[in-house]
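Heads up, there are several structures right after this.
None of the figures in this text is laboratory data; all of them are computed from the coordinates on show. Small disclaimer: the values here were computed from a predicted structure and weren't measured. Cβ atoms are built from the backbone, for glycine too; each structure is taken alone.
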Structure 1
Amino acid sequence: MLVIAILTIISFIWFYNRTNLSQVGSNDAALVYGRVVQRSEIDSMARSYRLALALGLTDFVRDLGGMGENEESSLNDYIINLMLIRHQAPEFGIRPSDDDVAAMIKSLPILQTSGVFDPAKYASFLQDQLAPLGFTERQLEEIIRDSIRLKELRAVVVSPVAVGENQVRDAARIYQPVTGQILRFDRDPFMKEVTVTSDEITAFYSKNKEGLRSPEKRSISYVVFELPVASQQLAGKERANALQKLADEAVAVGKTMRDEISKGLDFEKVAANETLHPKQVASLERDGRQNGKDSGVPDPVVASAFRLQKTGEISDIIQDGNSFYIVTAEGITPARQMEMSEVADKITTLLKTEKADKASTDAAAKTLAQIRSSIASGKSFADAIRPTGIKTQPISGIVPSDPKNTEELRAFTASTLSLKEGEVGPLQPAPWGAFATYLEKRTPLTDAQWKEHEAPLSANLLANEQELLFMEWLRAARVAAQIRPLGGRGGA
């Protein structure tokens, strides 16, 4: 993973700013804000990514772009953005003191017992988590300092953001019941009319074969540490204490398992020695499916299993709700490019669907134009659609935010949010073709409903606006950093 980090950061820099420089050191990776960044520094930042996650600094990692679906890309963003934050914070007058760092360390839940800083846990963390990464207290303090820098810098950057009442009232439409008609445009009639030739299939395969790959699959084993049934009924401090005790048990067992596996024992044998019963799952895919069906493996366990670099390696402790897990990869089947014979049927279906979609969309666009023209001339919606022969599906008094809505109904009601009463919306895609919505009525909120929803909606809108502004600031900071590659491997 660290090698990938070094290579991807250099690749990113090279892609976005291709500049040739000469006579630089073989360990020089890039020029950022006019300062030479060496590969060893990138390596250290890559390892700090894992340290930040181990400390539970998920907001810090997320704000630096390190929580995306693609781990390689996320690590790349994390490293670049961390360099930007370290440079920019002092320019904003942000210089966390030693007291600030100490206070935050003591506030970390992972280093506390019953809500109080536990020196024994701190010492254990230094030995079990920092030492294997080649880190000392200094690196831990630096990542804490980075998280304070980011938090304070982000607060300064997003401080101008404000949300007005009109924005909140528009957003409150998700709580207003709507009544209308759904115009359905099905694809099936057009699917029967379109054809695909063998030449089209061959051409599609030739153009896209690099992306036609079988998914990577892994056979895994994992053990789970679950709260006893009696403890699951606890609440508050007692529940937190029970979870902490379970977490401590998982950490201790994990350390023992690593020691035993390093001596040559297999995962199943070591688990049995700890009176654990490992669960085995073969042919697991990255999306958590097994042979086309949900495997039942918790998402965090799947994600951790696919982060393992080789068979026999075991994961760190994984938490999912009230349970903790340790997973190992028993076998890895890498992705491979598929032959045309393996994907010909899927290509045929895809091309037919594309053709049918286009034909259906073209016909639907003409029909909608006719309906809008009729309504504009003064006709009622019923009179406007009658000549088209289009069938409609009524919706009545449906609240867009109702969690009981089906996925289809959520799509229908979401399409009304930007409409005025008496207006026909644009064509929207659907699994079976496309649809458009005619909004008849939107029921106003009562004063009580407005008071109930105003504050949380305002907070959510503000958070979204702040996120957008901070992301734009990061983008501008990357441009200002004038990132340039330096040298090649081995001084080339």
Structure 2
Amino acid sequence: MKPTIIVAGLGSGGEDHITLGVWRRIRETPRRYVRTSSHPAVRKLAGDGLDFRSFDHLYEQLDSFPEVYERIADELIRLAREDGGTILYAVPGHPMVAERTVRLLRERCAGAGVGLEIVGGESFLDQAFVRLGFDPIEGFQLLDASDVKPSLLRPEIHTVIAQVYDRLIASDVKLSLMERYPDDHPVTIGHALGVPGEERIETVPLHELDRLETYGDMTLVWLPKSDDPMLRNRSFDRLKEIVEILRGPNGCPWDREQTHRSIRKNFIEETYEAIEAIDNDDPAGMQEELGDVLLQVMLHSQMEAENGTFDIYDVIQSLNEKLLFRHPHVFGEVGAANADEALANWERMKAEEKRRRGLPERSSVLDGIPRDLPALLKAYELQKKAAKVGFDWPDIGPALDKVGEELRELRDAIASGRDREAQAQELGDLLFAAVNVARFIGADPEEALARTNAKFGRRFAYIEEQLKQSGRTFDQTNLEEMDRWWEEAKRKN
């Protein structure tokens, strides 16, 4: 006779929640096991002379719930094979709802030569719908408390979070919920729903979720569906919906008329405004300006979605796959002890990626630099690429000498009265040489110049302030006085 495990659901609470079919199978099967004896139905059945062996001791011996579930599944298969015949394994609620041990048995029994039969029972969800008073047809999701992620949360539908075993798990759930919900958002905690004398239902602010006195196998958290605009506006899908509406037939006339080309400059402007907020260490400004940059991404993606080429989810998929592939030291088996090794991995995987896609080899070492990069940054990138193949000074000394050489040539061009184009070319050579020095000292020339621009602005503002305090204008001062104020500003900053 093939060894068999019968998994029976004990329902969500007391004896009234056990189905007649489950009760009969329990009585007919003398070898009975139960995941935990703390379930109310187990106490009632034991009182009727139906004994069970529980796995409660494993909860005390092992460090985590996943370890407990693994051990229970292994032990049940061992017991079934050891003695042959049939054993019954009773679990709270319905075997196919939030029962990890049953999932493990379904994965392993066939390979172990053990039959598996599942007998349903009333789920704790049946009582949740009744006692909490909501209809799942309105939209509903069930989450495991041990694996709640902000990305899974959808405020527009009812959310039940099951298996809130203890305060530590409740704290983890709270932190995940706070990513999407305000700290004072009401949440309902239900314990032993439908069990007379044990049921507790209370609603508390989210920040108090982990401050209750008791948690356990039968504790869940419920967040009712919400139409609160603030919650909707915290979702990516709402952003996508808004952009679709703006570009749609009944949307904004201006947005509908735009093309990739017409808003190209907007992308550049918004990017620079975001960089300015970053340089100013302005979190509020960064929040707003990064949103404006994201809007440009959404608009360009929506235009292509209308053409049937790609949409924003294709963009996200491509990015995710690129990040996973190019970080083998994080998502693979390759190591990286420092940032340089990580960058080398990135470049190696980038080249492999192009090879797999069948892209042609670059004809020049300098290929791959965006055409419209700011000139200082482009010079920096050109020099870096050339340096990788050995076209570089051995140290900073010759690079500094080159700056002096180019400065002399610029002076000569000006002194000899050469035309403006020739002078501009010599100036470009000087700037290019200065960028090379920046590379040797590990400075980004674009950032270095940006900081100097900001410093100039602060010091010039000091001159303007001195004039304002004295009730004068620039027409009423001279370079000598302004230079004195400039030196004062240098000492202050």
| Looking at structures 1, 2, which one was distance in nm of label points 7 Å out along Cα→Cβ at positions 252 and 396 calculated from, given that it came out as 6.4? | 1
| task | Check the numbers for FRET efficiency 1/(1 + (r/R0)^6) of positions 52 and 156 (r between Cβ atoms, R0 = 25 Å, to 0.05) across 1, 2 and tell me which is largest. | result | 1
| message | I have 0.40 for FRET efficiency 1/(1 + (r/R0)^6) of positions 220 and 332 (r between Cβ atoms, R0 = 35 Å, to 0.05), calculated from one of the structures 1, 2. Which structure is it? | response | 2
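Once FRET efficiency 1/(1 + (r/R0)^6) of positions 244 and 372 (r between Cβ atoms, R0 = 41 Å, to 0.05) is calculated for all of 1, 2, which comes out largest?
When FRET efficiency 1/(1 + (r/R0)^6) of positions 244 and 372 (r between Cβ atoms, R0 = 41 Å, to 0.05) is calculated for 1, 2, structure 2 comes out on top.
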| request: Work out the source of 1.97 here, i.e. which of 1, 2 gives that when Cα Rg over 2.2 N^0.38 Å, for residues 436-483 alone is computed. | output: 1
| query | If P(r) over Cα pairs in 10 Å bins from 0, in percent comes out at 3, 13, 18, 22, 22, 15, 6, 1, 0 when worked out from the coordinates, which of 1, 2 was used? | reply | 1
| query | Computing distance in nm of label points 7 Å out along Cα→Cβ at positions 340 and 444 gives 2.1 for which of 1, 2? | reply | 2
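Using the calculated result 27 for relative contact order in percent (Cα under 8 Å, 6 or more apart), pick out the matching structure from 1, 2. All intermediate terms of the calculation are to be shown ahead of the outcome.
Values: 1: 27; 2: 9.
Source structure: 1.
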| task | Compute mean count of other Cβ atoms within 10 Å over residues 204-211 for each of 1, 2 and report the one that scores greatest. | result | 2
